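Alright, structures below, take your time with them.
Each reported figure results from applying straightforward, stated rules to the coordinates on display, with no laboratory input. Remember, predicted model here, so these are calculated numbers, not experimental data. Cβ atoms are built from the backbone, for glycine too; each structure is taken alone.
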Structure 1
Amino acid sequence: MERHELEQWLCGPDSTPPSPAAIAEALGLPFDALADTTLLRTLARVRSLRFTLAVLHDVFPADRDVCRWLETPRKELGGVSARTALVAGKATLVEGLAVRAWNESVCMAGAA
């Protein structure tokens with residue numbers, strides 16, 4: 001499924017971006033950890049993060065699995081975790097990895 005189709009399906013056209021406090025909670029970080037980062041400075045990044053979290057929650061039904069995915073270092077991100085990359089403002093890169101994980105989970109479910 002293409003990114004825009006997946007976003008419409010998971011987020012809906014009228015969904016509002018999450019609050020900074022909700023973003024911090026979803027990432028398992030204290031709000032202070034995000035206050036001075038590039039992550040929350042643009043609406044595009046906040047929307048990307050909303051989408052990324054929606055995708056991850058669709059792939060992984062348990063919050064602990066979402067957290068594990070966010071905490072796992074990835075070669076595609078230069079060896080850092082998705083959480084670290086998000087805080088550094090690399091929301092688009094992490095979004096792409098989440099969409100890939102979603103598509104892989106759909107393929108695996110279809111193969112079963």
Structure 2
Amino acid sequence: MNRTRPISQVEIESEIMRMVGLLETETENFERLAQDAASKEAAYKAEWAKRYLVADGAVREREAKADVSLADMMYDHKISESLVKAKRERLLSLRSSIDALRTLNANVRAQV
């Protein structure tokens with residue numbers, strides 16, 4: 001955005017409030033994603049252990065059979081982990097932006 005005039009303290013505070021609202025929403029979304037990821041991980045690990053225990057062969061062969069038979073569950077688990085990581089980055093970005101706006105607000109306040 002190109003500015004033609006200095007930013008006002010009211011504009012900064014309004015943007016801070018908007019971003020705090022986004023942070024709250026994203027934090028709630030993060031909670032749901034983290035719970036989903038934990039649930040998928042637990043289900044995958046439990047099912048993997050069951051498949052491993054009933055498989056025949058050497059250790060590596062049993063592990064491979066368990067892995068192959070649960071490829072879809074592993075994929076879902078990995079995707080859910082990735083979504084949690086992406087959401088965590090979004091939260092960090094929002095916090096950094098809010099901190100930057102607070103600094104800007106302090107500078108503007110000092111100039112007034």
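If P(r) over Cα pairs in 10 Å bins from 0, in percent comes out at 13, 27, 19, 15, 12, 9, 5, 1 when worked out from the coordinates, which of 1, 2 was used? The partial results should precede the final answer.
On the way: 1: 14, 49, 32, 5, 0; 2: 13, 27, 19, 15, 12, 9, 5, 1.
It must be structure 2, since only it matches.
Of the structures 1, 2, report the one carrying the highest value of distance in nm of label points 7 Å out along Cα→Cβ at positions 29 and 53.
Values: 1: 1.2; 2: 3.9.
Checked 1, 2; max of distance in nm of label points 7 Å out along Cα→Cβ at positions 29 and 53 sits with 2.
Among 1, 2, considering only FRET efficiency 1/(1 + (r/R0)^6) of positions 69 and 93 (r between Cβ atoms, R0 = 25 Å, to 0.05), which has the greatest calculated value?
1
To test your reading of the models, identify which of 1, 2 gives -32000 for helix-only ellipticity at 222 nm (-39500 (n - 2.57) for each DSSP H run of 4 or more, over all residues; to 500) when calculated. Walk me through the numbers on the way to the answer.
Values: 1: -20000; 2: -32000.
This value belongs to structure 2.
The value 44 for relative contact order in percent (Cα under 8 Å, 6 or more apart) was derived from one model only; which of 1, 2 is it? Before the final figure, lay out each step's value.
On the way: 1: 27; 2: 44.
Clearly, the read-out refers to 2.
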